[in-house]
Structure I
Amino acid sequence: MTVLYGGAFDPPHLGHVALADTARCDFGVERLIVLVGERPAHREVHASAEDRLALARAAFVGDEVRLDPYPRTVELLRAETFDDPLFLVGADQFRGFLSWSEPDEVLERAQLAVATRPGFPRPELDTVLAQLAQPERVLFFEIEPNPAASTDVRARIAAGESLDNLVPPAVAQLIEERGLYRP
């Protein structure tokens with residue numbers, strides 16, 4: 001099984017790392033590929049693809065980390081071959097899964113593993129699940145709550161505040177060295 005974890009990682013934070021670590025344990029991950037969206041179709045990015053790639057490599061030590069040149073997940077899954085792929089997403093992303101480009105084809109080509117956390121409104125996820133052609137291809141796993149969010153990390157950097165307990169130390173160091181996310 002190949003586990004794919006895509007995102008903008010702008011910047012990667014401890015919540016991203018915890019999601020990957022939990023998936024690794026829960027699914028007996030043989031291979032985890034972290035895909036840094038070069039030009040994400042779904043969001044604006046604040047750092048270059050090269051900087052975000054370096055940050056992701058600092059966050060996900062020991063995993064394969066590379067740029068994803070495809071703006072949409074379905075394009076990646078069409079263009080590349082993976083061994084029984086499992087695509088990791090957070091519950092927030094799954095809530096909007098029906099707006100993804102060709103969500104049913106995504107599920108034909110990969111299973112989806114959705115990270116939930118205590119207190120997340122499960123009925124919102126069940127509503128999405130009920131509208132899918134292959135809901136059995138969606139797996140849920142629970143992660144510990146983590147307050148980190150990339151938006152908050154960028155705001156703290158801009159304000160000159162500490163990143164302790166928000167990003168891995170190597171990520172904080174790289175952000176500082178490269179002067180990223182400063183006003």
Structure II
Amino acid sequence: MRIAVIGTGNIGGTLGERWRAAGHDVTYGSRSAGNAGPGGAPIVPVADAVAGAEVVLLAVPGPAAAEVIRVNGAALAGQVVIDAVNNIGAAEVNCHAAIVAEAPGAHYARAFNTLGWENFADPLPGTQLFFAADTGARAATEELIRAVGIEPVWVGTAQAARTLDGLLPLWFTLAQQYGNRKLAFRVIR
């Protein structure tokens with residue numbers, strides 16, 4: 001799969017490395033192109049990364065997300081867009097509304113936002129990742145969650161993004177309480 005990872009920080013960098021190790025073709029999109037990014041993948045301007053991608057992961061700081069989406073909305077239209085952004089302090093933590101407005105026809109998924117990056121770098125055994133995705137994004141999102149070594153758990157369509165975001169404050173609270181960011185969720189059936 002050709003994946004554009006927009007953002008080279010902890011989340012984007014870690015996921016990009018894991019996906020490359022799983023055999024996917026990863027390119028990082030950044031404000032400033034440069035040398036090789038995490039895992040040796042190229043860093044190119046965001047527009048160039050998005051242009052050749054099958055899947056786009058948004059992993060930029062919350063305050064920067066709206067501008068990245070606005071500038072690249074036309075290129076995102078029709079693509080699978082996985083939203084890993086947490087815009088802490090904003091009325092909406094996720095980017096669903098911005099993507100719907102700026103990238104009509106994008107296949108939206110909300111994933112990789114409720115666990116710390118440490119859980120993607122080295123998942124605990126039995127870790128599950130809850131995600132929301134419309135039908136056009138579900139299969140690719142599940143495949144990429146599995147490629148990280150985590151079991152995907154579908155919560156619902158893109159409309160369930162807010163429900164999924166409810167896990168974010170729980171994870172932060174538990175991480176602070178236990179002084180350990182290496183904790184994850186699992187459903188026992």
*If you work out relative contact order in percent (Cα under 8 Å, 6 or more apart) for I, II, which one comes out largest?*
I
*Answer label among I, II for the case where mean count of other Cβ atoms within 10 Å over residues 25-32, calculated from the coordinates, equals 14.2*: I
*Suppose you compute semi-axes √(5λ) of the Cα gyration tensor in Å for every structure in I, II: which one lands on 27, 18, 16?*
I
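Read-outs throughout are calculated quantities, based only on the coordinates presented, and are distinct from any laboratory measurement. Bear in mind that the values here come from a model prediction, so they are computed numbers and not experimental data. Cβ atoms are built from the backbone, for glycine too; each structure is taken alone.
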